[in-house]
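Chemist: I've put the structures underneath this note.
Each reported figure results from applying straightforward, stated rules to the coordinates on display, with no laboratory input. Every value quoted in this text rests on a predicted model; they were computed, and no experiment measured them. Cβ atoms are built from the backbone, for glycine too; each structure is taken alone.
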Structure 1
Amino acid sequence: MASPLDRARQMLEFPGVVKKTAAEAMGVKSSAVSRILRGERKISAVEFERLQSFFRTIRGDGVEEPPAPGPSPNLALSPIYPARALLNGDWIIDLAAEPIQRALPPAPIRGLAEVYGFFAPDAAAWPRFKKDEIVWISPTEDPLPGDDVFVPTERRKGRSVQGEICELARPRDNSLWCRRFLTGELTELKGVGGRVLKVAARQS
């Protein structure tokens, strides 16, 4: 018999369940839900009951348990777009191109709207990012200091986006600051329209 924690993970990983919304229903922060999914945090009886009620609302059928784990035709595949590297360390993601392929994102971000990925084109963001691993971007999630982010620095032809991968630092003087992975230096970035896109997951 599955434990309450195992059942909670199944509900949180069910397609259509948005982590941020589930966290609000449980009365916890999104980071707490992420830790539950990674097995780093227990779930209280009250939080579990709230999650069950939330899940019943999502399902709309009174079922408290998600179905047994396994492949489902309803799992949405997300696009993986072409990307290339520039000499200055920036990456260009071509959102106007046909996706190279479609894939199922890692469990914590399945079901999130507008998730897309690309293969890291070089080792400019080493050691945090390795060449050819999939970088998953979630434009609908708000990044927090300490999160890995993609900062668009230039709009290219069509929907191509040029930008830098870095760790979001705390704002200074109302400016956007990031820590570069390779050097560790803090750098002020002039993003396009102040947009910062959260790196929701990495996948080798």
Structure 2
Amino acid sequence: MNFDESQTKTNLARAFAGECQAGARYQFIAQKAVQEGKKNIQMLFKTLAKNEMAHAKTFWDLIAKNTTEPQENIEIKAGYPFQDSELPEMIKFASNNEKSENTTIYPSFSKIAEDEGFKEIAEKFKLVALVENDHFMILDELYNKLKSKDLYKNPTDYNWKCGHCGHTHLGKQSFEICPLCNMDNGHVELTYLGRKKC
């Protein structure tokens, strides 16, 4: 099939726009986390925003690689989510979006690309869907821990690490105040999130 006339080209443009918007939304959530004294959540969302922009670049590159001439405009029709509320609700909203991308949107785009004969593009959609599933698991767990006030607790011993000075503390619960640099637990790295299946 001719790429310029394919649904896959439109889907790549939609995916590019969606990933750019997710990257921006995650920067906004990171700002809100800082306002609430949660540097650790800010850092997590900055990483997720960077991931989303890397996905956008992948989709951008696939369009550029497969089109026969520069595209002045690719018409797309799609809805993109907007939500601004309290931090836990923004995280839940983001989690639901990641789940939708993983379970519905990108698998559908992958199948269309496969059916239209664009195997490399189909594979890229599958790979991005796997990352979005990881994002869903991290955000879903983060939301549940925030709601239950268990963000700094783990069922098994864990090396809690201060993201400011690097001090580590082994235990089922993080420190309230880092004994080395006196930063609060809003600086504790949240690397345990998403490691267990949700």
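Chemist: Consider the structures 1, 2: one of them gives 125 for volume of the Cα convex hull per residue in Å³, for residues 31-78 alone as calculated from the coordinates. Say which.
Modeler: The read-out was computed on structure 1.
Chemist: Kindly point out which one of 1, 2 the value 0.40 was derived from, the read-out being FRET efficiency 1/(1 + (r/R0)^6) of positions 159 and 175 (r between Cβ atoms, R0 = 25 Å, to 0.05).
Modeler: So the calculation was done on 1.
Chemist: If you don't mind, there's one more thing I want to ask. Out of 1, 2, which one gives -6000 for helix-only ellipticity at 222 nm (-39500 (n - 2.57) for each DSSP H run of 4 or more, over all residues; to 500) as computed from the coordinates?
Modeler: On the way: 1: -6000; 2: -19500.
Derived from 1, not from the others.
Chemist: If you rank structures 1, 2 by FRET efficiency 1/(1 + (r/R0)^6) of positions 39 and 87 (r between Cβ atoms, R0 = 41 Å, to 0.05), which sits at the top with the largest value?
Modeler: Details: 1: 0.50; 2: 1.00.
Biggest value here belongs to 2.
Chemist: If relative contact order in percent (Cα under 8 Å, 6 or more apart) is calculated from each of 1, 2, which structure is the one that comes out at 17?
Modeler: Clearly, the read-out refers to 1.
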